[in-house]
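Structures are listed in the sections that come next.
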Structure 1
Amino acid sequence: MIQYTLAMKLLYVTESVPNRDPQLGDGSSMIPYEVILHLPADVAVTLLTFSGPVPVPAEIRARCETVHELAPRADPAAFVLSFGGLAGLGKQRRSTPSARAAAATLSGRNDATLIHGPHALFLSHFAAGPLVLQTVDPWSIRAAMDTAIARSLRPAYRLRELLAGRAERSLPARARLLTVGAQDAAAWSAKLGRAVQSVPNGTTVATGPRRDRTSPVVCFAGSLNYAPNVDSATVLATSIAPLVWREVPEARFVIAGRQPTAAVQALAGPKVEILANVPSLPDIFQGADVAVFPDEHGVGIRNSVLEALAAGLPVVASPVAARELPPHPLLTVEAGRDAMVRKIVEHLRAPRPPHGTPGGAADQAGTVRSWDTVAGEYLAEVRAAVAASSAAGDLSGTARQL
């Protein structure tokens, strides 16, 4: 029996332009960028997004049937409504009559709608037909983390958390909900009393050669304007590095990522290098002996750990940084700082691979999750939403006949 795969028309709504910009992109813009480019060719994508500092990449325009780029509202008065997330400034700036009308019109022309990002989820109330909603981190859970680590204004953070939870509970019942981490999916499901699926991110195996270096190198990578990463970089430079230098005085520490805060920039010193907005994290990993992630806070799955492992680089991580990651031959998880330092020193004293050795080889990096797999899982969720909508329509028709 021959099986035919029906082409699908998908409306993909994103809170910001899908991109991989090293300075202005983030995890939320990265996911739709990769998913769009890795969807099967028989999926016709209509992109509805909001303009910002990064233009729509040429490869995204080429992959999409049409691109609708809306201008967000630039209204300073909206700031008074801002408590973040689904009910905050990001949502208020995007909640324009043209955005609501576009979501209603375009969703009616497509087989299904996939909305990505908490600042765009409000458009689910205007979209017709089968619906899938994705947020990298459930905003109420992210807000709860921010409340827990806040050093001031905790009542405001708590209010932000409550508003996010209320907005999440109002999301359409027919929508399938997605997030990245399995633990976050379970916690969000319990909060909302409805099903939530986890679709972890993918990564790409690095293939470039190992870069030569004159001294042992420890690296850390991540968005350096994200509070948990600022804390991690501070712990690495001020607490872990001095202990490592007792054993390996010549060791250098490289902290790399987008938009470092003043607090991160202040960590720079003779043996601590801060690299801002690096165009390629694999280049950082291929020039290091070990990557270290001493995270004490965080939600979701840490992409930088996956990218370091894919580059064939040994990783020493805290349980928070390694949350939800499967065992890997290059990954060591250490809860105590002293144990973490011992493992770092062990890697720094180990013989180095010869200069020019390929990074990310299969025997070094092991199996990594591809973006083709991720895009396939997103598409499966969209098809499930379409099937559920069809079944509900059939049942409604039967009820009317009876």
Structure 2
Amino acid sequence: MLSVGKKKALALGWLIATVIMIISVVIPGTRVNAANEIANNGHNGIYIDINASPYTDYANRSYGQFAYTDQGCAWFASARLYQLTGKGSSIRTGSAWFRNASSYGFTTGKQTPTGKALACFNSHVSIVEMVDGDNITISEGGNKDYPNNSYCVIRTVSKATIEGNGSFMGYVYLDGSNGSQQSGQTYNVYFTDLRVEGVTDCDAKIIGRVNTNTRISRVGVALYENGNTVWTYSENSGLSRNFDMWYNLKSDFRKLNPGTLYSYRFWAEANGKKVYSDTYAFFTEQATKTSGVYLSNLRAENISSTGAKIIGRVNNPNGELVPSVGVELYNSDGNLIWSYSEPSNLRKSFDMWYTSSDFGTLNAGSLYYYKFYAEVDGNRYYSDLNSFWTR
């Protein structure tokens, strides 16, 4: 028989356990990690902890809803790619990975890789870890044969199993090899922290960081104006450690044009191969600023595989007349694909928005840029550049 004190303690214990159980059910966003480690962990010397970062990080992102499920191949591939290259992504399908690889500085093809790569299918994506003749070792999520390992596995398959599959699209080469890199060669070079500082109507400083433990023989940059190459430059490096690279465009290249879309990407060469950074885009400022009107709160909502709703706010604190407003939409290469202008004639702050019914059907898994503008006294005042990925 329990004493009164023991009964109270037991009741309290049950109460705490019940509260914990309720909290675990009610609190949204809590994710269950893998039921077990990845199947065949350690196969061919490859060890992957799917219960640790970056896998848990990617699972908690807005597009990680399929993590640790039989539809989690893109979640796994994006996390593994980050682990191997340091490049983050929000791509959700194998076909989108293949179509948008260039946005991350990767090349594609159907030649069997000798380094790390993605094997992309219409409805699946795997990581190529190792190639030995006709045998290819891959890691992947979303494999329905391994439910007890949260559908994740490391396994070796034949070359024909991958390349003979009717839905196979091709490879995304993660190490710049294009299938030509010598086996056994280490290749650990990637870019981070791409950004632009000191933007004016005619100048900007473009910056990026090279992360490596390999000797970098040369580095370079390509600058694009409205999607067209306007400047390339390269120089010797000789460094074997992490370092920053930057260029002041007005002094290193020339004066930029006001109110213009520019984009750039860096590259670094190691062992005779070039590795490219992501592409980073920015707008120069307008040549004149005489109005108190400005745009803010840019965002994209209702994003799907074929469309989105893009929104912005015109702020007019001085009650100036805004005769017209508009928007410009660009693809991932910086090419203008749609622009629209309409009358406003308002003297107050207001929201503006456009949907796919206005600009048409978009491509799935693709990056788009957009900016709004308001016209005052014959001058256009632009918002910052914003972007979104279709699903």
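Who wins on percent of Cα pairs over 33 Å apart among 1, 2, i.e. which is largest?
2
For distance in nm of label points 7 Å out along Cα→Cβ at positions 47 and 239, the calculated result is 4.1, so let me know which of 1, 2 that is.
1
Just checking, which of 1, 2 has the largest value of relative contact order in percent (Cα under 8 Å, 6 or more apart)?
If we compare relative contact order in percent (Cα under 8 Å, 6 or more apart) over 1, 2, the biggest value is for 1.
Determine which structure produced the value -4500 for helix-only ellipticity at 222 nm (-39500 (n - 2.57) for each DSSP H run of 4 or more, over all residues; to 500), calculated from the coordinates; the candidates are 1, 2.
Going through each structure in turn, the value belongs to 2.
Bear in mind that the values in this text are calculations on the coordinates, not laboratory data. This is a predicted model, so every value here is computed, not measured. Cβ atoms are built from the backbone, for glycine too; each structure is taken alone.
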